[in-house]
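Quick note: the coordinates plus some simple rules give every number you see, no bench work behind them. Just so it is clear, the structure is predicted and the values come from calculations on it, not from any experiment.
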Structure P
Amino acid sequence: MSETTLDALQYYGAGAALLAAFLVSLNLGVKLTGWAFVIFVTSSIALILWGFINDEGEGIGWQNIGLLAINVVGVYRYLIVGEPKKKAESES
């Protein structure tokens, strides 16, 4: 694979992870946090590819397999399941 493609995967993965972490840190709600996890998923995929295609990046590839699993849980939790419904206070 070309050096340009490897660089694009590496820098996209790093930049997307930073953006996603920033969005999660803002705590602006369930939907935005869920979309931040989608960005994390794309970052993990890019870094998995970079890690296993690059001769010296296998550790990053394995780390991002684990992070991909965590990020998929985040997408499920925040975008698919969403916020739990709160019981009305009068029912307590």
Structure Q
Amino acid sequence: MSRLYGDPIEVWTRDGEPSQFVWRDRLYVVRRILDHWVVAREWWKTSETDPGERRFWRVEATPDREVGTYELRFDTASGGWLLLRAWD
């Protein structure tokens, strides 16, 4: 079962992929990237400074010994990250 959040998070990347993130004052280490995809906005909503992409990652991560699955999103326009979903 998954839960939706949409919480802003701080993310560290390595080679363009998330390697660690802080969510609710806890540091999570990404153990494995399960999936990655890009969603582009409609062409009329983009500009030279805003390509209008949102990049998504589904990852396995852990703050301790228990590994969970999380969906992260990076918005190229704002440069911000969100934790969208977590699975039990």
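If helix-only ellipticity at 222 nm (-39500 (n - 2.57) for each DSSP H run of 4 or more, over all residues; to 500) is computed to be -25000, which of P, Q is the source? Label of the originating structure: P. Among P, Q, considering only Rg/Rh (Cα atoms, Kirkwood Rh), which has the greatest calculated value? When Rg/Rh (Cα atoms, Kirkwood Rh) is computed for each of P, Q, structure P gives the biggest number.
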